[in-house]
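Quick note: the coordinates plus some simple rules give every number you see, no bench work behind them. Nothing here was measured: the structure is a model prediction, and the numbers come from that model. Cβ atoms are built from the backbone, for glycine too; each structure is taken alone.
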Structure P
Amino acid sequence: MSNKSRAIILMLLTALSFAIMAVMVKMAGSIPTMEKMVFRNVISVIIAFITIRKTGDRLFGKKENQRWLFARAFFGTAGMFLSFYAISHLYLADASMLNNLAPFVVTILASIFLKEKLSKIQVPALIIVFIASLLVIKPSFDLRVLPALIGLMSAIASGTAYTIVRFLNDKENPYTIVFYFSVVSTLLVVPFAPFYFVVPTREQLVYLVLAGVFATLGQYGLSFAYRLANASEIVVYNYTNIIFSALLGLWVWNEIPDALSITGGSIIILVSAGLFLYAGRGNRQ
């Protein structure tokens, strides 16, 4: 099996892991978002620490990269908080569609700050995807649109974090980046958690632990996939997360997104696939 084939399988497993994580977060029900984040982060810290001890990598990275590692952790934490809120208040498929706008945010930020050139097809693609996101958000002048807007903000924050990860890609080991993020994110969230703490039931505790396990599996799956193949070659497979989320939402809660959401999500997937095929054609020329 080629490295690219392995990377594709890992991306599919990553998308499924993040979709299951979202189900666990939603199944935890009335547990406050901050508390959900603490459980998710603590599990990640434990798994990442054990992994780094076995590989011998640095726990907190190099001195010259500290501000970037912290920035990645800060924006990643913000993206996680906003995403967990959206998952708790929207259909799972809708929350997934909005959060999966993050790669397009990365494209914009990478062109501005990392000086990566936008191809002639990417600019109209970004405009189309923005319009498609409005179909999912369905702007209105009341508070009902707030969870959808927060879902969009989660994509912006996550996209910023992923851009920094791209910048750090050849400067720090993926294990170090995951561990640093998990530790700093825990420290950022823990001071607020006691104000909203709710004692979880045994069932909720299981869901919270599983959310942390599947989130960590997703992060590692993503890291290993990007080491086996170029991101441009495999990133489109991450959009299967929308499909997995829609199927899980239908199975667990009988959630059926409305026609506008389905249309918007379909456009996002089609545009992503089109960009992937275009990039592949360019690489073959």
Structure Q
Amino acid sequence: MTYLSSNQLKQYEDQGYISPIEILSSSEALEARKEIELIEKKMPNEIEKTGRYNIHLISPKLDSIVHNSKILDAVESIIGKNILVCSTTLFIKNPNEQGFVSYHQDAKYIGLEPHNWVTAWVALTDSNENNGCMKMWPKSHLNIKDHSEKFDKGNLLTRGQTVENVPEDEVKSIELKAGQMSLHHPRVVHGSGINKSNDRRIGFVIQSYIGTNVKQTLGKNSVQVARGEDKYNHHEIIKRTNTLLSEESILLRKKENDYLQEIFYKGAKQKSSY
């Protein structure tokens, strides 16, 4: 069992995040990376740019991570025993590219209310200062911040959403070994820099494990039931995949990604080209 300890729960409540949590072996993380790279080989450009969302719908290995009991135990400690999976995102930073993530709060633009949800960031490669690990601003989850939209080249966020004037001396680097994860609150301010190493940095992010009381206020999301039962029926329930790149799963993923684009760009003045 990997239910969170009282000290971990206190850290989450006080700081807005927990890290590191042991989830996968290094070999399991490597197998997931290999499946991602097989998808890239079989379907070039399929998971680039806006295609990086919901890869768990076409990849059995990523699906198994989403439904990993160790992750769900930890998530249950925070949001309760009834857990829905709302979406996933793949963050790949290749060497010699300028990809970065501006400081932002997920809750500002994802539309999930109330904030009874949590994000799991699973490292499929080591994630450290040199290759652009995630950085958290502790205690920033206590309220929603103002955001601007800055479309800097290389920003991996859909609309360049940016919290200005983040105090760098307070920010903490979240370094993870392959197979470890962090959990963070919907309102904690976080971001990451560019990859300065000679290998890829791959993070698989279960963007939102949500409680069944959570609604999508900006559009539509379908969900999977990860644990317990859906008591409120706010969302359409979709199936898990057990076949790599099946035609059915590719079509489902496209539909879900179209829903996400409508949510992410609602009210935006322009779209990111990255």
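Numbers below:
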read-out	value
Origin of the value 2.2, where distance in nm of label points 7 Å out along Cα→Cβ at positions 86 and 102 was derived from one of P, Q	Q
Structure responsible for 0.95, with FRET efficiency 1/(1 + (r/R0)^6) of positions 62 and 94 (r between Cβ atoms, R0 = 30 Å, to 0.05) calculated and labels P, Q on offer	Q
If relative contact order in percent (Cα under 8 Å, 6 or more apart) is computed and equals 31, the structure in P, Q	Q
Of the structures P, Q, the one that 43, 37, 30 was derived from, the read-out being Cα extents along the principal axes in Å, for residues 6-149 alone	Q
Source structure (of P, Q) for distance in nm of label points 7 Å out along Cα→Cβ at positions 14 and 126, computed value 3.0	Q
Structure responsible for -7500, with helix-only ellipticity at 222 nm (-39500 (n - 2.57) for each DSSP H run of 4 or more, over all residues; to 500) calculated and labels P, Q on offer	Q
Comparison of P, Q by mean count of other Cβ atoms within 10 Å over residues 38-45 - largest value held by	P
For 18.3, 59 (Rg and Dmax of the Cα atoms in Å, calculated) the corresponding structure among P, Q	P
